[in-house]
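Structures follow.
Read-outs: derived from the displayed coordinates by stated rules, not from any lab. Bear in mind the structure is a predicted one, so any value in this text is a computation, not a measurement. Cβ atoms are built from the backbone, for glycine too; each structure is taken alone.
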Structure P
Amino acid sequence: MYLILLILLGIVLVVSIINLGITVFMFLVDDGGFILESHEIIQIFGYFLLVLIGIEFFESILTYLRDHVIHVEVIVMVAMTAVARKVILLDSEVTDMHLIGLGILILSLGIAYYLIRKSNREKIKEELIKRTHEA
């Protein structure tokens, strides 16, 4: 089942990368020069980040199929990238509550990432101490 998901996601990623390339090319050629307006650059960045999120999900599923381990740190990083994409693409008509919600989400993901990294460092440190005592 995960293999089917991986294949489908791979197809979507290939099509998305091709579409991103075409979009960039069309933006550059459409105006008759290599000058992009700010809204066009923001659209390209948003699409680029969307492709990057897809690639990270692809790698997460691939790692799970290979190692049977889910790397929570990578999943949190994907979520942080998705929120960053959302912030970059915000329009000027966003409500205060929406901004507060995004702020809380960013803070929560940052804390989660910090705690995961801290936990991983402690596990590595314990493993090194254990190996040193065994040798």
Structure Q
Amino acid sequence: MSMPALTINGKDAKTTWGMIALDKFVDALLMPPPAKDVVKNTSRLEHGTRIKLPAGKTLFASREFSIDLRIRAADAADYYSKYTSLMAELASGWLLISTSRLPGVVFRCRYVSCPQYSQYNGKVAKFALRLEEPDPSNREP
């Protein structure tokens, strides 16, 4: 199975940065978000705990996740150019991430950190981006 195409802010990641997503990329995007804490009241005068669900349903909290990526370039100068362009994109604010594997779905994220980075021979790098999705219920294009 081929790797899914990756788009960030409307830019094809492979042609713009020489970047492809590695294994488990779609799994990371689709990992269910945690539930928000509910309003609870515990009284010593009654059994159990009273729980208030807003509008009778569970709401999602924001979530953080990591995606593993690789940049490949023709030479060291090309690598540095792609790397600096990607860093500028990460610093630009919202990252609208979509993939060919999930058509019509856009993940609105912000860059948090890069907990792993390894560069090889000045032309290839593997790294993990830590991202936050503040509202997992908003994934419409």
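With respect to mean projected area of the Cα convex hull in nm², the largest value across structures P, Q is given by P. Computed over structures P, Q, relative contact order in percent (Cα under 8 Å, 6 or more apart) reaches its largest value in Q. Taking mean count of other Cβ atoms within 10 Å over residues 91-98 as the measure, the highest value among P, Q is held by Q. The maximum of distance in nm of label points 7 Å out along Cα→Cβ at positions 19 and 67 over structures P, Q, that is, the highest value, falls on P. With FRET efficiency 1/(1 + (r/R0)^6) of positions 75 and 107 (r between Cβ atoms, R0 = 35 Å, to 0.05) computed over the structures P, Q, the top value is the one for P, the highest of the group. Given a value of -5500 for helix-only ellipticity at 222 nm (-39500 (n - 2.57) for each DSSP H run of 4 or more, over all residues; to 500), calculated from one of P, Q, which structure does it belong to? The read-out was computed on structure Q.
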